Structure formats: C-alpha cells, structure tokens
1. So Cα Rg over 2.2 N^0.38 Å, computed for just one structure, reads 1.00; which one of I, II, III is that?
2. Out of I, II, III, which structure matches -8000 when helix-only ellipticity at 222 nm (-39500 (n - 2.57) for each DSSP H run of 4 or more, over all residues; to 500) is calculated?
3. If you work out FRET efficiency 1/(1 + (r/R0)^6) of positions 61 and 229 (r between Cβ atoms, R0 = 25 Å, to 0.05) for I, II, III, which one comes out largest?
Structure I
Amino acid sequence: MSHTIDLDAYLRRVGHARPVAADLATLRSLATAHVAAIAFENLDPLLRVPVWLDPAALERKLVHAGRGGYCFEQNLLFAEALRLVGFQVSGLIARVLWNRPEDAITAQTHMLLRIELEGQSWLADVGFGSMTLAGALRLEPGVAQATQLEPFRLMPVDGGDWAMQAQVRGQWLTLYRFDLQPRHTVDYVVGNHYVSTYPESHFLADLIVARTAHDRRLTLRNREFTVRRPEAEPLRRVLGDVAEIRQVLETEFLLRLPPGDALDRRLAALG
C-alpha cells in the first residue's frame, strides 16, 4: 500500500497557514513558502548516505526531520502535497545547462513539475538550488514572467524542447532544457542514483546548500557563503571552522543537522 504524506504536517513545515485550494494563488504561495522553508542541500551524498525517493522517506526527512534535499526529493514531495490539495500534476525531466554552453548535451538529472489548472499549463520547480523558481510559470513561449525575485521565461528550442531562463543582472541565462514528456518515478530513481553515487558527481565532492527567501538567495558552496539580492552586488564571505559552518547551516538555511560526528569530519575537510 502506498504511503500518503500528512498534508497538515507539510503545511506546518513550510509555514503556510492560509486555506489551500487547487487554484493559482495557492500554487504560487505554496511554491514560495516551500523554497523559503526547505533548503536545497546534499548532505546525504556528501556523507555517502543513500537518498530514498519513496513518499514515506521524503516525508520523514524533509517534513519531520527538518532536513532539505535536492531536486528529486524536493519536487517529488511538492508534487505529493499538490496532489493532496487537488492539483493535477505530472513530472518532467531536464538537462542542466546552468554555467554551461547552450548547446551542451548533459544527462537528464533535474526534475520539474507541470500542473494543469483551469485549462492552462503551469510549471513549478522547488529544487534548482541557487536559482530555484520562487513561484510558478505559465507554459507560454518568450514571455518574461515575474516571480518573487528575478523574472523568468520559457523559450522554445530545436526539437520541441524548452529552455528555462532567468534574467540575472540584465542578462537572460539558461538554467536547463526539457521536453514535455511526462516521466515515471523510475526515471527519477535512475537519475537520483547517478547524481548521488557517481564518483564524478559534484554532490559527492562539494557541500552545496541554497535557500530562496522572499527578498534574497542564500547559497553555500563548501566554505563560501553568498547572499544575492536582485540588482545588487553579491555579498560573499568565507566561513572558518566547523562551528561557523554548522551555525550558518542551522540559522541561515534552517537545517536540523544529522547527529553524529561524521558531518563534522566532512565539514572539516572542505576546501
């Protein structure tokens, strides 16, 4: 028998106290609440702990244990919550192009969501780390759409694909490329296994944490902590000892850290 997550517990976790319904206002408010409350993080791969994608494991880790996760965990949990509210949701898969050439061929290692609402298709993505979408986008080509932070847009590309783009300091940059073919959970299980166990995956080598608040983006890459606000220069500082890294993880990224000394040993070894 499949597990049904506790919607009330999820809503408490993301701090959403208003009534919910299968409408656009709820979709947008849940997306922005989710990314502000549940950080993107890769502590499990960094510690060589398996990442499980079944609903019970997602609820246990991201809702009750005060942890975060990366795209597969975040968007699968968000999809479960949206379905319980009454939304029609399907999963898509993407090739990440952030900080890569536009014509690069990368593996399909990112998940996003398509939501059908009142005769229109919308996209949501609560799991893209440093450039996570704070809101939802109409599936409409070439139109700059406001979000809680930067404008985003969807651009058609060759072969029937779409490019997700964000306007960063006046320049449109591509985050990833995707098609509209609905995917099954097993597709995400395969991608998840790749990014969490492949020896060259950056999730095994680097600490990567991000949170999207209402007015800023917070990121941590190993020891470099960065705060970005729209139309402002990023503020960066290098964290020192393990105690300072833990303090930032707990206070800025709102994480309840896993017990034991394995994390401290890994943090101490960061470059």
Structure II
Amino acid sequence: MTDAWFAGANPDDPESGATSVRDGHADAPEAWPTQAVESGFAADEDDYYEKLRAATLTAAREAVAERERADDKQLAHAVRAMDDAERTANELAERVVEWAGTLYEDVPRGLDGVRDIAARDPTTAAEARVVSYATRAVDLLDERDELQTFIEERAPTVAPNLSEMAGPVLTARLISLAGGLDRLAKSPSGTVQVLGAEDALFAHLKGRAPSPKHGVIFTHEYVRGTRPEDRGSAARAFAGKLTIAARIDHYSGDYRDEIHTELADRMATIRARAEEEGQ
C-alpha cells in the first residue's frame, strides 16, 4: 500500500494527502478504496471518495497558489499595475492642471505641470487641495517608475531571450497578454503577432475590418521603425523569433545568441528593400 496516495496521511487532514496527490505516483492502479477501508484510513467507500476529493481540491489550490507566485506571473501583475498607475496619473493630471489653471498663472501642461503644482506652497484652502491632489498624481508617477524598474530587473532572469529581443517591458506585456510564459511558449507565431489587437481581430472575423498585421509588438522599433508597406513582413519575422525565444526561455532558460543574430539579419534584409527601391 506504499504507493497509495493516502499512505501515511492523516485521515482528518486533507493537506497531508495533498502532497502525495500532487507529487506521488504509482506503477499501476490498485483497489485504493478497499485498501483505504481495510487500513482504517476511511470508514467506507463513500468516505474514501470524500477524503480523496478534499485532498485533490487542496492539492489544486496549492498548485494554483504556487503558479500565481511564479516569477512570470509577477511580471504580468507588475506591468498591468504599471499601466494602471500611468493611466490614472494621466487622468488625475488632466483634472489637476485644469483646476490649478483657475488658481495660478502660467501652469505647465501635462505631467510636468502636475510636478510643478505639487512642489508649490499653498496659501489658500483651495490651493492646498490642488497641491494635495497633484501630490497624489506624482506618487502614482513615481510608483509607475518603480514598477518599470522592477520589471527591467526581473524580466531578464525570467525570460532572458525574450528580454533581449523585445526589451523587458514588452516581454512583460506579452507574458501578461498570453496568460503566462508557458502559454506564450505554446502559442503559434501568428497569435503572438496579434497579441494586444484582439478587438481589431474580432472586428475582422465579423467582417467589419481588415486583418490586423500586429498587436502590441508594434511598439518595438523593429515594427514601428519599418516603413508601412514592410511592417507586415517585419511583424511576422519578429513574432516568429519571439515565439522561439519564449519556448527556449520556458523549456530550457538558457540564452541563445544565435536567434538574436538571425533576427537582426532578417530585419536588415527587410529594411534593405526600401533602399533598393529608392535607387
């Protein structure tokens, strides 16, 4: 009975059997319900299955919690938080500058204006509220910067090839959009190419728009910096190498210099078309 998941487990503690459920194995199935009853682990077959259910649910919860703590998940949470902080700061900045314009002269626009307002010494109750409001926006901007630093420090360890190829922030966005490094590694290059362009893709599938050529990867210089007529080729080439990089990062984790050289050569070939056609 040493191969049974309940061997040595406390019948009244689902966690004691959860480890065996997650990590144990048996060479062949046995009459576990009968053995559980005979060993005193369970009162009867129904009790056995109730204990098995409790242990498997506990094991599943532990696996989910462990997965959520994984570094790639932390990158995904961090980049979403960074975007939330920046979006909220921009919304606050618009309100702060508008309000401050009724109290001060020559208020700078945008985020620079918010920092300027937050640094002022209020002399009235209204000014105190505006300065306090601006300070909250500045705090969010500082938090955004700290989150970006966290991403830039962590991403090269989690996904060295993706980080070298796409940059840490875009790497975190791709992992977030895919739902994890494992899912990104299992995605075809066509899916990676349009991650972040789901709305445009759905519109295309309903016949309301052309097929999107790229999603969030457009923010990378390889795509954005390529002339419009060549961006489709650039996006396909880039997405193809990103897919390979994600698979290497997920399954082996070692850095492969050759894939970066191959991508650079491919992008140079695509961009050379413009020069050839301009001659």
Structure III
Amino acid sequence: MSAAAMASDPLAHPRQRNRTRLLNDGSGRPSVLKEYTHMCGEDVRTLSKIERRLRSAGVPMPEMLDWSAEPPATVHAYVNGEHRTDPTSEMIDAAAEVFAKQLKVLPRTSAPWVPRRPVGLPARSREAAHVARSSSLRDAIVGSWYRISELAASQPWTTTHGDWRADNLLYGENAVLAVLDWEILISVPVAEAVGYAAASLTHSWRPDLRKPLDPSTVVTFIHSAERHHALAPGETGHARLAALHVAAVRLAEDEADGIDAPTLSELTRHLGARR
C-alpha cells in the first residue's frame, strides 16, 4: 500500500474508532484509507475475502483497492453517494433488499473479531436506561432486551452487518449505492438482526444529520424485509421486539440530548410489540 505520497483529508464523525482519510493521488479518482484499531493483519485479509463474496452476490459496496497487514489498513474506492436520515419508501425498500442479500451470504462466515450478542444488557443500552427520563422507558429498554434474549435461545443465528445506519449507507436515485464499514459484523439471531437494522436505519451520530426516530420507517423496513425473504414465517414478532429495544434506546438518547422524540406509547403502537 503506497498511500503516503497522496494528499489526504481526515474523514470522521462522533464515536468513530478507526482512523479514516480521503486520499487524492491527482488522478481524479479519490479513495478512502482506513486504519483499524481492533483488527490484526490476518483479520484484514479475512475482511477482503468477505467483501469479495458480498460483491459477487450483488451487495453494493466500495471496491477494496488495496490492503495491508501492518498497519492493519484498507484502501477503498470513494463512492459519491448521499447519507439520508429521511429516506423515501423506495430507499427503505432498497435498503431492506440489500440487507436480505447480505444475510444470505454471511451465515457461513467465520471471522475471529466478530462478537456474539452479550448475555447482559449491552453498554449502549445500559447508558440509555441510565439517562431515560421515565421509568416506563427504562423498563422498555431493559424488559425488551431480556425478552429477545429468551427468544434468541431457540432462533437461527447469522453473521450480519452490525451497524446498519445512515452513516454507513450511501443512496442515489432511490437506490443504495454502497454499504460501508463491513468490518463491523456481529453474530445474532436472524430476526434480531432485522429488528436492529430497522430501528437503526435512520440513525446518525453526525450533528447535521441527526433527526428524531420515525416509527413508521421502522415498520416499513420490517415489512420490506419480509417481502425480500429476510424473515422466516413466525419471526416477525421477534424482529419487532428487537426493533422496539433499539428504538427505545434511541428515544432515551434523543431525550437526553434535547432532541424531540416520539413517545414510547407512539412507538409501541406502531410496532405492535409487547414489552
């Protein structure tokens, strides 16, 4: 990898853990250098193989132009798309279709850095429960987690993209041009993966993009995921419950940051999920 001679500009957003830079070699074809803080060289080699499989299955993503083991890093082609926290119904359906495609590719994936879902309440959920302004919202966060944990014991699991949100999706003309950050994989039940993606789809940590959760978008994504066969018969309730958990976490975070948010009762009315 010979990125040192190129002009570069940092690319960053809040909570980003990897060093990322936009490279320009003067050819008019920019690229993106990412140096990983949680992966070794062999992990990056595995990531390159995973991305090749995903691309061959029609999952849109930036082409990996180069990679190195030391430091663990990749160079991807730059994709000039748009991050959207207010996607159209066509965009939501396109995102669900791509999500279903990656689910079909990744179940057989084994990557040493991929975590399984935690037994106890995840750190972000704990933080949200701590700042929740009402006991009902706090109970929704905690109660929904332990309910989906019970369901997880009897459901099929998969490896999936673990951060399916606006900052990692690039749209254009009602289509998904690219999904970014394929090093962020997790191992969870299939229905839980769909629910997480549905409630995260419009989330962004960028101050200029961050908007309140729209419960109707969450429901639309789950319906689209069903149409694209991401969910087996009988899994919809599990997906809605997982979506409720992530959405309740978002509500608590938004309330704590002074962002207008829908009420918990509005959220549960849309999702029809029991707490």
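1. On the way: I: 0.96; II: 1.46; III: 1.00.
Structure of origin is III.
2. Details: I: -8000; II: -23000; III: -13500.
Computed on structure I.
3. Details: I: 0.25; II: 0.00; III: 0.75.
Comparing I, II, III by FRET efficiency 1/(1 + (r/R0)^6) of positions 61 and 229 (r between Cβ atoms, R0 = 25 Å, to 0.05), the maximum is at III.
Taken together, the values in this text are just the output of simple stated rules run on the coordinates, not laboratory data. Since the structure is predicted, the reported quantities are computational estimates derived from the model, not experimental observations. Cβ atoms are built from the backbone, for glycine too; each structure is taken alone.
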